[in-house]
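The following blocks contain the structures, represented as structure tokens.
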Structure 1
């Protein structure tokens, strides 16, 4: 997902704020983003124990409206958007017509015939082209990714922080719901509980012209709670501890949602959608490989692309791996042959050419 062509890199509206906060800037998904401000461990624990704020303005937002909006969403995503009601959101993905995944996404129902989809930063252009290509139903599409900034305020004290700047009952919002109202004096601001850390999280969609002030005011609101800005490094270990997938690592155009354990968002019973025939057949035939979670038994840190083996035979590879700051042990995810996917199965991670013992576990690694 990293980008090396510095000529092509973009910056969020908050770039100067990250520099002021001494953020270490790296190329990520076509953007210059802060990987850390202090240390990955300190920032990770801040979110688990207090409250942290992320700039996720590089994510993309598409509006889908009109009488055929739902029909288009049902066609291009695996989940059943007909179950949504205004103020609710759902995790989903775009199948690519070949059995793989264009991207994972979140679908928000704002009102009748009025939806928003949030997509990954590195896939904005690809996703936009894909949805438009599939839109033979006449839905009205608008890409507003360049107009908005997106903040994620996460941690046990996130609600107390955000509540200082709004009259919306944010503390009462259930997981994967959202409210729209006045935030920091600005009307029509959407606040959603759709975070990716496993903690209470509020994702706040802000018009760019208000972004810097809202960031500064959130930092001030959270000061008494020990708020810190959080970079991509801690974001990765936080999501990994929960078993949440990262597009480009754990899922991509070559992985099916069923292989990835995303059967829970793949509603084959809803009727025909892109790849529904392929996924029905795959389910009937049985999966040849599965994405599993594993934790290290012996000392060692698994990393992306490390080989997984059993009895000296290659059975798969690591897609995501790290030392868990909360559990103080190595954890990871990877695709293995289906015969080795049962919980409790012992496998080896090849680290520096040596097999290091691990066992298959069911995510989340960190039980809440």
Structure 2
């Protein structure tokens, strides 16, 4: 089991620790609902240093990214970030990721912790253009400072105007007394805030100053309920090697203005239409939908299964995502979630669940 540079800090704070993607990670501190509400209403900080970072550089860096990623990275200018996915050869997804343009001919790819080795091997196998690749995952830490009060609470820690950093833009500069930190207006909670990339040796100082400035430590359990309220996909649950970006509602990051892995087949799929789609649903009655529960029609026939589900802390009702045949995918369609012996009625809704 690997540790992050902050594992001892989490343990000292009394966090409940669990194995996650090969790392010893804090799942919660005070409780999921309290931590969830903190991020929605104030400001919290997550240690997400288990995420992977690849540096792709050189004259052909962009060519490699364009070939392996679905979004059009040629649109990136220095200081901008982009959400994308890495398609495989069979219509599925190797991973989803964020691409940062640091300088001309220099890009940072941020990938999911459980996929670091898989992604590295996949991108390497496609690198016939001699782009230079470096895996920085073991050397860098990542903090997500999230919530509507993030700008106000963190402004004293940097000379950069945090309010001026637009969504999916970033600055490189001073933060919490450390130079050359990436301050990125990104995050997976839907409540605004920043992600801070720094060296492992620097993260304890930043964590201490961030928590002194008012951010409460938040565990990975609340990170999951927060992202689900926004309908953001989680790799391994809602998207994987068998789900296409078109089925998953990721057509908006799948740009056919260029060629990339399996682009012809995905383009045909987009034009022809898909047989199943990832839907969002809310339970009409009490109950908690869980990952793996069956989705059934009015006659009790299985039509799909829940890929992510929880009791929404902000809405006070059961919410979830899952793949169903396209005929059941329209908003306001009626489905049922099999919770033990009960087929609990649910309604297909438009994302996000939580409107803020």
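Read-outs throughout are calculated quantities, based only on the coordinates presented, and are distinct from any laboratory measurement. Only a predicted model underlies this, so the values are computations on that prediction, with no experimental measurement involved. Cβ atoms are built from the backbone, for glycine too; each structure is taken alone.
Miscellaneous remarks
- A value of 16.7, 48 for Rg and Dmax of the Cα atoms in Å, for residues 164-259 alone, calculated from one of 1, 2, originates in structure 2.
- Which of 1, 2 leads on FRET efficiency 1/(1 + (r/R0)^6) of positions 124 and 332 (r between Cβ atoms, R0 = 41 Å, to 0.05), largest value: 1
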